[in-house]
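Heads up, there are several structures right after this.
Readers should treat all values here as calculations from the given coordinates under stated rules, not as data from a laboratory. Remember, predicted model here, so these are calculated numbers, not experimental data. Cβ atoms are built from the backbone, for glycine too; each structure is taken alone.
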Structure 1
């Protein structure tokens, strides 16, 4: 086998927009570099590329442009390149509608203002830069491939990620209801504490790098542009291992963040807490690497499939109601923010009544990475893991594009609710979307044959008692 790692910088400039909210925000400082970190793995003549991108999300068109350049320069098939976003809320301007996207609307001037001036908008030059840097990272990783062995293992870190949705005494479900709110009954969904680590080593045991999969929003909030807690996780791993690269791929964290609403501990955000989360996840990754038994993990393969998923219908009555709110209220009113979103969705549905959802499976021996472009609820990720035939199955959300939140059916039900299901451009798909993605992901995994999982070296049983302990002195 051969493996190569590389990194390319995508740090936003001061003054660029900071995505992740319903209102505009701008970068004023830089805390740490945002990167595209790539690994290329080759086995039996097949190559795959995994890219961890420090971004909230990425447009499918950006990934497709990068894939085309990668295929041209390296010969790695486009379908063999996976680009997963870390979902840092302190990355560059990759999110939102591009200029001219609402030229068809009932009132183009109004909709363009709502989409460009009243909410996060992408920077077209930055998108082009990110696309080229994704390609640069993969091309350099491919060029630097060297003989290597791989290890795989899983850790467990249950203390830093929490479901942010709660069932309340009034029968509803709320997102972030407040720390120790007396009306909380229980969390409305699970977490996934598994830390999956694919390690890469030279034949003589030198650490080259690893791929880490964990399930948690990137919202701890380092001060300034940042990879968020993922920065501290990478620093912790590479510092302890004496170098190497860490490619991070986020799991199904659509409803999972670092905020523990069931304790009165100090606010779960800021530099200190970001460092704590990153180091805890990094420490668990280091435990897994410490137990590594490097070997060949074959086969190496990738496949993909496309789904067409319908968007939620905005009735004419609902559209007129929300349009009236847009025209009579303002951004200081949260209801205005969602009214804006419904108006934009109504117009977007005219030309895109369904979205293209790419599902992808990348296999490295007994490991399969199952990627989707959703901000996917954690329960679906756990379901896929349980149904997968692979001994190591890792979900990669917000991969190769972005189609918004995909909640579970009960979140849409009579006892559901919360921010993630509220109709918006960021939550626009029919309730069946989650199950479609789950079933499609499992089908991709079922189409592959898992490689043999590495075994811990064994010794022959010894029946003779150690001589020094055969007898004890009598009193």
Structure 2
């Protein structure tokens, strides 16, 4: 399984471990769809397929990163009470270094004697610096062991090839409750996946066709990840989401919290992609499709198993919540056998053997995540709704793999990504603006250092998008309720990101 023995080769992160005890056969038979009465049960015993070592490490990683963001508001409340002290700046910096690991912006602190501290600006600054700190550490330390050089990533890439796939392309929804889809829910090394998030998982068909062309070009010219003559396919996956606890209100906002519409729209995009390839390059050109639903309350997935020709039934799926119950008293070997048999018979027609192996592994991996949620919260997530810390805009953010940390808006232009960005701003009006806190927006454009002029173009892209955001949300910016932080990163290196601008920069016209 992916991420087995993850913690052995990585410096540990602080974080509590959940207490564990056995529970009864009656409790094991309780459905994981979790009705109100069922949520009162204790689900602390692990499934035989659960990777407890990885779960413990992933919990520590999540606790460390989210804990850093969660310390911001208590710290600022403390700082706000000190602003009239004689040695205010010294005390504020000492507290910030101790609690957050960085200094507060001196140009804001120095004004405290003539006017109230700009707490909105300080809040945004702390969010931006916390993000940059953990982002840089991610690329320096590879804490999730998912980089291309890691043995887990190489092993999974080999597994993909054995299944008959040369590339895995996944489109989750931009919703922050799915930001951990790859590293946690599906337990896949991040470098082996091409991930682009879109509101409602409605990926851009034309852009995806272009990425398919680029992939096939590499296969023809460089034999990467394998030669063009190898009998493998490009696997395109859509992961929509739903809520088992509050389906009418906590489902996908882009689809009006309607599960059927979310699944149908995701499938239609998949079919449109395949049709575009067929119309342009004939015969499907080695494209396979897969539709997966994710319960944002429990992280249990449901898989719409495809036939060999890509046919999927919207009203039929494999429920990992059900499989968990059916296999939790079996041995690990028998549980895997049961999962594979279920996959083999779930498609509405003949299914490819490689797809069976791939889905079987995803389900087995997801069982670890189901236990992760149960162990950590003794039931479903307590935050059924949104709880993101910032909006990520642009191209990049490979380091974001935690639930409810970031709302994604992958875009080249604000006009193009307006629907995604508007949804994010609406979410943060409820999360932050309603509490008189600003919306923190990190604008990021990764570039290839191998391409002449790429760095300069990325900087230009950051400023162009920043100006467009300032125009689109002019009143929020004017009220100090939306702040931006501009960064770029060379995707060919493992170095830190580079800051190229901020609305909090004292030299910026938007600074307060």
Structure 3
């Protein structure tokens, strides 16, 4: 799952950066309006069904109830297909009113209409991935993601170069989902489909409705949380900028957000591990273990993400200049968003703890409130500060959701964080920041910073007394899985062990 998430995030970054370079700020601005609409449409049309499918396929597989497994898959697939078709028609009809009436951009009509053709394929891909997850076939999920990313990127680049402009980028996305659907269907037929081939379904219409109700009840908080997350980090900013400013500014802001979000890969990894760990500690009522998990999770995320945020703030201009000189206009917005993403990474840790406690509605409520705060602040600040206004709004909203959810979770868990850990991390990051500050903000020195940042930060952590024995043990454990690099990793751990507390 983590490997698949990494492929998806990196593939998405390559797609966005390439499209930003090929389309220019104006064209990429139109694409940045269409992409969040696509994500929200897919989220609503799927109804949060993939995790619901995974949950109940896993549950009934464990009970050896193959008929229920097959019925859940069939019912969920029919539901997402019907919803996908309905929302496709709706967005096709609304494309012109949205493009002209809301954003005053007639050039966005065709891209908005083309988004409608993505939805039926994407929701079926989601249903297949949910089925694979329920059967613990994570490799199949990775394969479908790989097909989606490769075909999307290649097709979009080819079509944009061929002269289809923004429409080519969206058609490329459709081709990516079609390729993923074909790959997923073949994998399903060769695996799960063969297992269930001889299973006969005996459910009547009324019984199938009860299964549909069961799936919808489980998926409701999932889809609301997903929509709020999309709105907070894609929809609100791009759309408010699109309403008030020209397409170029949507392009500037649209390239700053994916760069700022790259550190979320780290918090996703920690959060994925934390969910079952917190569940285990809660179920065994082991408060000491729970305290350790929570403190270490917040500490590791801060330890890794804070220097990334500081580096992004200092070198925002040369990073954007790699994509194109025009995108340097987004420098201030990227610097502000780098801070906001630090807050959101800590929110994701708190969200996983809440789910481990069996309280998925808690992060949902906090995230929805944060989205409304982001919308209100963006509508007020964008006319005053331009794209920096919505970056400020997103950062304030990120701090709000982080502070509220973390406070609530720590109160429920009856755990207090170790301030000493975070003071030392801030001190070490300050030393790294001083190193960044003295370097010229050019592309060659960006490369220098990338090469030297890790050793400078490691020495800084040791100097301020922030290296712990548990960190050294973690490096030793990791070194056993690093193949030819194992001996080097063990030497690094031996060196750090001299200074660990």
Review point. One of 1, 2, 3 was used to calculate helix-only ellipticity at 222 nm (-39500 (n - 2.57) for each DSSP H run of 4 or more, over all residues; to 500), giving -28500; which?
Key: 3
Check your understanding: Of the structures labelled 1, 2, 3, which one yields 0.05 when FRET efficiency 1/(1 + (r/R0)^6) of positions 76 and 388 (r between Cβ atoms, R0 = 25 Å, to 0.05) is computed from its coordinates?
Key -> 3
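Here volume of the Cα convex hull per residue in Å³, for residues 156-219 alone has been calculated and equals 94, so which of 1, 2, 3 was it run on? Working shown, then result.
Details: 1: 94; 2: 86; 3: 142.
Of the options listed, only 1 reproduces it.
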